[in-house]
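Visitor: In the part that follows, the structures are each spelled out as structure tokens.
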Structure P
Amino acid sequence: MQPSHASAIKKYDLYREEARKIAQKALPEYLKSLVLNGIDLKAITAFRTWQNDPERRVDWDWTFASRYCAKYPKAFDLSVWSGNTLLSLTLGRPTYRGTSIRMDFIEKTSGLTMYSGELFGVSQLAYETYGRLIGAEYIRLVEPMNQKLITYYTSKDGGFKLFPAKQGNPHYLEKKL
């Protein structure tokens, strides 16, 4: 690993930690019991209980998260917990120009919890916080799976705007920070 790459990982580790702390403190009172962490060995171990769930809507093997973060030192990884229960995982990185923070992968437990309807908002808060810390101007949701998700995201406060695929880039939703 190049010294500059290792230095970037170390530098952005501080931003990641700070973003999670700020987002944790900014959660509404009824969500204060949630804990925001990175995607570490504990999260990967907890994720493995999701793998054979027939209700699961995606088939991502989250063990790639550490390789993703090593490849993209500015990446942001997030796990959301309620006690010892893993509720969601999110992984993304800034665009090449750094003007947007991308949410490339987001998944929540398929089981219903009292927080099910809040988990996207928690991830969005953490990603927007990280984006602001690194100087991004927008947040992007890359390749939403279906029209139902597009409708959901575009209907949120301050809504996301849909951008179609072009020049080899996938479709995405974007919102100003």
Structure Q
Amino acid sequence: MNKKIKEDKNKVDEKKLDELVKALKEKNKEIEERENEIENLKIENIKIQEYFNKSREMLERQAKQQVMQEKKKLMKDFLEILDNFERAVDAMEGDSASSTKEGIKLIHKQIQQFLTRHGVREIELKNKMFDPTLCEVGKTVESTKEPNTILEILRKGYYLGDEVLRTAVVAIAVPKEKDKQKGGK
């Protein structure tokens, strides 16, 4: 009987061993599939990265080209102003003062048009209250007007679109000395 039990036990052991080998093969197959998936994901990631890099390079190239086109337009406009300025300088050498004056007026008008075409506009400040985000105090003037009222524009300020391109320099009102004394008594 011992022999029979041993044989049965061997059969059970062999069956368990076969099941374990089969399970191990399945696990190895799963591991291999996961490794293949990981490898495919790595390849896909590399492709995505390459696409991203190419797209970024293309966008950078397009942006540079667009900036260059805008610069060309800007400089072409400015060269026309320069041409007229050179004509005015040439006219100053030989002709009368009136033709020189007309040339300079034309250049001034062209510069204003140039700035307007490119989104630059003057900051209107005269007779308004001082605003440090738009202007700087260049001088103070004793006046009967309300203190900090802008009396004079010493250097114009400009917007580019909605942003301040350059602040103005202004003269502002301060109370007259005798008014200060009256208020202090």
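Visitor: For mean count of other Cβ atoms within 10 Å over residues 33-40, find whichever of P, Q sits highest and give me its label. Each step should come with its number before you reach the end.
Guide: On the way: P: 17.1; Q: 10.0.
Max of mean count of other Cβ atoms within 10 Å over residues 33-40: P.
Visitor: While we're here: In terms of FRET efficiency 1/(1 + (r/R0)^6) of positions 17 and 153 (r between Cβ atoms, R0 = 35 Å, to 0.05), which of structures P, Q is highest? Walk me through the intermediate numbers first.
Guide: Numbers: P: 0.80; Q: 0.00.
By FRET efficiency 1/(1 + (r/R0)^6) of positions 17 and 153 (r between Cβ atoms, R0 = 35 Å, to 0.05), the leading structure of P, Q is P.
Visitor: Quick check on the output: 41.8, 140 is Rg and Dmax of the Cα atoms in Å, derived from one of P, Q. Which one produced it?
Guide: It was calculated from structure Q.
Visitor: Determine which structure produced the value -11000 for helix-only ellipticity at 222 nm (-39500 (n - 2.57) for each DSSP H run of 4 or more, over all residues; to 500), calculated from the coordinates; the candidates are P, Q.
Guide: Working: P: -11000; Q: -24500.
The read-out was computed on structure P.
Visitor: For distance in nm of label points 7 Å out along Cα→Cβ at positions 89 and 105, which of P, Q scores largest? If you can, show how the numbers build up before the last one.
Guide: Working: P: 0.6; Q: 2.3.
Largest value of distance in nm of label points 7 Å out along Cα→Cβ at positions 89 and 105: Q.
Visitor: Between P, Q, which one scores greatest on mean count of other Cβ atoms within 10 Å over residues 57-64?
Guide: Details: P: 12.8; Q: 10.0.
Top value of mean count of other Cβ atoms within 10 Å over residues 57-64 goes to structure P.
Visitor: Then there is this: I have 19 for relative contact order in percent (Cα under 8 Å, 6 or more apart), calculated from one of the structures P, Q. Which structure is it? Display every interim value, and only then the final one.
Guide: Numbers: P: 19; Q: 14.
Label of the originating structure: P.
Computed from the coordinates by the stated procedures, all read-outs in this text should not be read as laboratory data. What you are looking at is a predicted structure, and each value in this text was computed from that prediction instead of being measured. Cβ atoms are built from the backbone, for glycine too; each structure is taken alone.
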